[in-house]
Each structure stands twice: as structure tokens, then as C-alpha cells.
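Structures follow.
Throughout, read-outs are computed from the coordinates displayed, never taken from laboratory work. Just so it is clear, the model here is predicted, and its values are computed rather than measured. Cβ atoms are built from the backbone, for glycine too; each structure is taken alone.
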Structure 1
Amino acid sequence: MTEQNSGCTTKLVTIPARPGPIEIDLARTAVIVVDMQHAFVSPGGMFAEAGYDISGAPACIDNNARLLPALRAAGVKIVYLMMSYNPDYSDSGGPGSPNYHKELGMALMTADPAKWGRYVTYGTWDERIVDEIAPQPGDIVVRKQRYSGFAGTNLDMILKTHGIKYCFYTGVATNVCVETTLRDGYLLDYWPIMVSDACNNSGPEHNRLATEWNVEHAFGWLATTTDVITAVSGH
């Protein structure tokens, strides 16, 4: 349904979700595509080289490749997040930061100095968003150096500039960067909807289940790719 409100067009649509349907205004909605980079979803990327199971990545890529064109056509703003350090790692936090020791790319590179510059570093293949869902003209790309897309970036300013109130979340990892960004967005009063089958978790399956429980019961709503596409079609 489209309405006029104080001279601004609103496009109201109801998304089937858990724990219940949620009505959103597509004109005030963005999708936050989290870290869909070779590092996290491709053979030869950081996750694969570290021994992480990326068998769920192809389905995650495919669902994003279905979802993003439908959301673009509906007027939803597309915002990509990228884990991306400067080549001199001046934005890593340094040895005094827990990020320097716990974030996988930094941990791998500090453990083996021969790997410096290999993972999630600006300009590398590992850092690049996969071709299947590459950003299009008009999309926004935000580099980040922490798990949350809101930490130390201008993401909040970008969303407010575009009048965003509702955020879909897709990407990797469900239980790390997606969940952390979603939680921070919730605390900033953005209404969060995780598109669960357009995300992929790291570690054991119970990590995904725990995150989805947290989202459904405490932080937002869970939807599926098909349900979102069906709901926004026609807009």
C-alpha cells in the first residue's frame, strides 16, 4: 500500500516474520549486507584457510543474489559493510586492543608475519565483495574495522541522512558481525529484521540457533528470503 504523508510518499508493506508480522515503510528501509566478501564465503578466503566450515556460503550468496535486486526494485536502500583494514593497520587498534588479538584476520596475521597484508586488507582479493552480489550504482559501501558496522564508522549518519527507520540484515557471520551490527542498530532505534537464510554462521550450528533466538525474542524479527521478496513485489 502506498500513502501520502505530509508530502512524502510512504510504501507500507507487511513482512511475514517471527515472532509475528511487522509492517514497514519501504521508503524508509535499508538492507545492511554484512561482510559478503571472499574472506568469509569463498574457497581460498580467510575463513576457508583458517579451517572454518563455509559449506553454507553458496546458499547464502544465492539468497542474497535473489533478495537484493527485489529490494532495489522496491526502493530499499542497499548498504554493504566490508571488514577492511588500512594496509598499515593503523585502524586495527594495535597490541593494546582486544580486536588486534581476537579478530580472525588480525589474529592470523600476527601469528604468522608472512601473512601480513593477506586478509581483509584494503585492495586485496580477500577483502572484495563477491561478484554475484557486487554493489551497483547508487548502493553504499561502508568499510569497518570492528564486528559492528556502527563502531567507528559513519553508518548511523548515512542511515539518518536517508531517513531510514527499518533495517533488513543479511550476510556473515550470523553470530558475529551480523548479530553485533543488528544489536547496535537496535540500540539506536532502527527496527531490525534478520533475513535468516540470507545469512551464514561461523562455528557450530548452535551459534546460529542462539543468534536467531536472541533476535526473535529480544532484538527484532526473523524473516526468510522468499517471504521478503513476496511481500515487497509490486513495489
Structure 2
Amino acid sequence: MMIYILLPAYNEEEGIERLLERVYRIQKSFEFDLRLIVVNDGSHDNTQMVIESFKEYLDLEIINFETNMGIENVFYEGFKRVNELSDNKEDICITMDSDNTHNPYYLVSIIYKLKGPCDIVIASRFLKGGGMQGVPFYRKILSDVASYFMRKFVGIPNITDYSTFYRGFKVYTIKEALKKYDRDLIKGEGFSCMINMLIKLNQMGYKFDEIPFTLKYYLKEGSSGIQIFKTIRGYLKIIYRHLQAA
């Protein structure tokens, strides 16, 4: 079983260095077969140089965009590459942020959970034992409101956290979903594209589960890539579609 770790990166020279150091320790401690796919989304700092420096220690591939292409293209190209590389039905893909706010040790719990009957595992800030520390007020409100309204209007079974990027997938779900939807699998305004992805995977009948996760925002290195108003507009469109379909 290969475990693919897909990382979006935009000006993450500080955060991704700390993250990759910890991933290396996890690989040594647990003897996981890890392969990292980093999508460098037009960074103009030393992100690429930092990533390249870890190739001696990690099985690591970089997809470089010359300019900032946005989260839709980042995850589409990343998932497409995982799809190309994976040839084992038991393979796993884990996505997380590169800014040092996602503790990579949670991936151990995600992996063990994915060895069971579920197909997709979300690291949830809203389960008992999870939470958010050091998050700016406006970001916390956005996350709380998104969680409430998505649970109310979308209601994917066993899901409380719709907007986190910290997720684990059995790779066959990605393969089948890309075959069915191609680029439409990850489509939406701002970060709402990742909610649309969950909705489509749910419509395909996959089983979801969660683990508790604490986001430590105070450890964040670099600036945020979220486009607040674009993302809010995307959330509202999702809610509107579900109200129309009700």
C-alpha cells in the first residue's frame, strides 16, 4: 500500500519546511511507504528550493505552476497525478495544508481509519476532541457558519467539517470520481470547490467518517491563500442549489 500525501503550496517556505521535517520523522517511525506530491502554485519566495532540499530524504515530486492558478487547478492536477501513479486498490491519498497548521501526526489516525469500511476520512475541528486555536475571529466565524449550514442543507452522513483540507481518501474513489466528473469534480468559487467535491463523492455512494483534529492556526507561517468573499459566494451557491432541489 502506497500513501500519497498531496500538498498545495503557495509561498510556504517556512511552513512547508517544518511540515516535511515532521513527515520524514513519521515515515521513519511508522515505516509507511509515503510519496509526496507538492503542487507549487506560482510561489515567488523560496518554496521550491525548500521542497527540493528534501528530495534526498523523501520520495517527493513537485508540480510547478508558473503563475498562481488557484485551488481548483492545484487539487485537480494533484489528484490527476496521484491517479496516474497509483496501481493498487488499497492505496491512500491524504491532503493537508503546507503552512504548519495541520499536524501531520493525525495522518496516522486517518490511515488506520481508512483500513476499515469507510472510503473518505475528514479531520474534523467540530468533533469532540477537536477544535481551533489562535484562529482570527473572521476565519472562525466563517468555518463555524459553513459547518452549520452545510450540515443543515447538505447533510453528508457522518460529516461535521466541510471546509478543512485535511482529508484522507482511498485512491480508487479519486480514480472513479475523476473518470465520472473530470474537472467538474473540483469546481466552485474559492475554497468552496472542496465542498463540491465532497458532495459529488457522497452522490457516488462512498462512505465517510471523521477523526477529531485541532487546527493550530498560531503556528501558521506565511500569508493566507483564502479569498474570503469569493469563498462565501461559493458557499451561498451550494446552499441555494440544495434549497432549489428540496
Structure 3
Amino acid sequence: MPKAAMLRNLHEHVTQKLGRSIVGGELHPGDVLPREELLAEQMEVSRTALREALKVLSAKGLVESRPKVGTRVRAARFWHQLDADVLAWRCASMPTDDFVEKLTEMREIIEPAAAAAAAKRCSAAQLERMDAAYNAMAAARSLEEWTEADLAFHEAVLEATNNELMVSLFSVVESSLDTFLVLSARTAKSFSYSLPLHQKVLEAIRRRQPQAAHRAMQKIITDSRENLALGKRGRGKG
């Protein structure tokens, strides 16, 4: 492997490990990381790889370096919360109820509007992709198959808006939405409980009915929120 590629792999490994530790709470705001040479030794990487990783984490708002102080963990309010890695690390550490609620709020703002826009602008090819994702949901025989198809359906709706800003936003929240969909399906009696709701979204978009598409997508999100709330109460009884 070329030296440059090896360095990228090493600093990516360090970035992931330190990022998960910070976002997951193992390292706390205000904590000062060990000196560079000691931390590099502990992580069994070169100081060059460590420096590159710290640059990435600094750009994401997770750490800051100061003369005579060293590299310090920053408070969560400084993190770039919509950064794909930060979102993935939050999901990996099991989202708190508060985080799930905030993600639900964001979905309520974006996805119903996206469904309405898709009903106005989607092409025949984009509608075929939604059909394929819906059919994969209907054919799913496991939670993993269902979640993959469900995510593909929501991605297809966002792309059918033909609004590159919405599409880019979806790519940012994709990892979090994947976790959300898994949680929602897992707490339901049947992981495919929301299939009829997705069919309503699909048919409203097919018939070029923006208001109906908006309502149907809003219903999916509301239903997911209620389902997760029931699951939480059920866990509390256990």
C-alpha cells in the first residue's frame, strides 16, 4: 500500500476512535488529551497520523488546541451536529430520547415538504425508483431488509424533489435516519407495520397530489414518534 494511503488509513482510524470516545461520553468537555507523543504511543500511530486526525476533529468542532494547554475536548454546543461522522458517532453510542426527538422534529420539517415537492416534480425514472424501494419493503423478510428498503424509499423521495440542497441534506442525516428507522421498526409488533402509510405517500406522488403527499409523509413520521414513545413506556415497565 502506498505510504500516503497508509497514513490516511491510520489517521482515519485515530479520528474514528477519538471521535467515538468524545461523542460517546468517554472523554468529557474540558478534558485535556495526553501530550502528543504520549497519545501517539498509546494509540500506536505516528505523530503525523495523530496530528492529521486532530485537525479533522478540530474542524468538526470536537477539540481545540491552545498553546501551553494542549488539545482540549469542546462542549457539545460547539460540535458540528450535522457532520456525517458526528451523527454516526451519536447513533453508534445509542441515541438518547432527546436526540431521537430532535431528529423527529427535523424530519417533520424536511420530509413532508420533500414529498409535496416530489409530487410536483418527480420524473418517470424517479417514480420507478420509489416503486422499486416500496416493493422491496413489501418483500422484506427481516428487519435488516426492511430498513435498507425503507431508507431507499425515503432517499428516492428526497431525490425526486430535484432540489440538490434537499438531496445533500439527506446524505448528511442518512446515518441517523437509518438508526431511527431501525429503532421504530424494532419497537413495533411488526417491522412492516408502516407499509400502508408508505403506499399512500407513493400513490399521492404518482397522482401528482402535493397536499396528499405532504399529509401522508407527516403521518409516517407522527406514527413513528408514537410507536417509539410506546416502546419507551414498554421498556419502563420491564
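Listed values, structure above:
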item	result
Value -8000, calculated as helix-only ellipticity at 222 nm (-39500 (n - 2.57) for each DSSP H run of 4 or more, over all residues; to 500), assigned to which of 1, 2, 3	1
Structures 1, 2, 3, by distance in nm of label points 7 Å out along Cα→Cβ at positions 13 and 197: label with the highest value	3
